[in-house]
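The following blocks contain the structures, represented as structure tokens.
What follows draws every value from the coordinates through simple rules; no lab data is involved. All values derive from a computational prediction rather than experimental measurement. Cβ atoms are built from the backbone, for glycine too; each structure is taken alone.
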Structure P
Amino acid sequence: MIPDVAKLVEDVRQEVDARRDRGEFTPEDIEFLLAQRLRAYVADARIDPALGLRLQHESHDWNIDTGYVIRSHKPGLAGSAIRLAKRIVRPAVRLYTDHVLNRQAQINLVVWHFLLDSIRRTALLELEVKQLRHDIDSIKRGR
């Protein structure tokens, strides 16, 4: 006898939906919820969408980098003179800016991780409340 794959898939989907209605979510559901909320926060804050995608990546390449590049878009002799002047004063400027930029990068990371933790905790609490409400409703129906 050949199993009815469509029926099995439908039964599994119904079971997953029933679990979700009871407040039982899979880790994938929770990760999806967190990513969805993070996208909503980025959109509400009107952050550049490209930066929003970089913020959601595991790396921290979005953060301040003190190894900035010296450039000038001016062509010719004037551009060369500007680049040379920038290279000459760079060590003196970095004495005053590097510690500020490094400190800001640390603050950025702390705030970012705090935001991620807050989103995760809020989402988990909401899921727990949903599960508790389902349990209360089940108890009330049992009376």
Structure Q
Amino acid sequence: MKLKQLSLFLENRPGALSDPVRLLGKNKLNIITLSLADTQNFGILRLILRDWERAKQLLEKQGFVVKVTDVVAIEVQDRPGGLAAILAALEKAGINVEYMYAFTLKKEDKGVLVFRFDDPDRAVQALQKARINVIGEIELFKRLEA
């Protein structure tokens, strides 16, 4: 139920984002979703790709510092209060959200959010107990192909 996310630390300068993106594209690795956060001195590019292992190898070979993190994709009702219901289930279980970002995928009246939790396994259990759909790799990639 968990997805692998690559995090790259980038210098905060013009062109720094282009380098890894260009490398992945040149090697026919498609970015499914991403998030970019910055501080004064560096940025963190977070990526989800189907072939994350190959992407990690290529990026590291080019000198990028890459960290692999477990994240969880969750289906959320695209309506007022949809996210609040998910957060309530997590809060009830004592799960901390470290960060989250929206997925570019939307199906019918549901969107998909990517979460990083302090305890991903416990988060998945709490979400499933609350009948919140956690999306695994197979389901996610099937949705992309549809």
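Some values worked out for this structure:
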{"read-out": "Structure from which -27500 was derived, helix-only ellipticity at 222 nm (-39500 (n - 2.57) for each DSSP H run of 4 or more, over all residues; to 500), options P, Q", "value": "P"}
{"read-out": "Top of P, Q by distance in nm of label points 7 Å out along Cα→Cβ at positions 102 and 134, largest first", "value": "P"}
{"read-out": "Structure responsible for 0.75, with FRET efficiency 1/(1 + (r/R0)^6) of positions 54 and 94 (r between Cβ atoms, R0 = 30 Å, to 0.05) calculated and labels P, Q on offer", "value": "P"}
{"read-out": "Parent structure of the calculated result 67, given that percent of Cα pairs over 21 Å apart is the read-out and P, Q the choices", "value": "P"}
{"read-out": "Structure responsible for 37, with relative contact order in percent (Cα under 8 Å, 6 or more apart) calculated and labels P, Q on offer", "value": "P"}
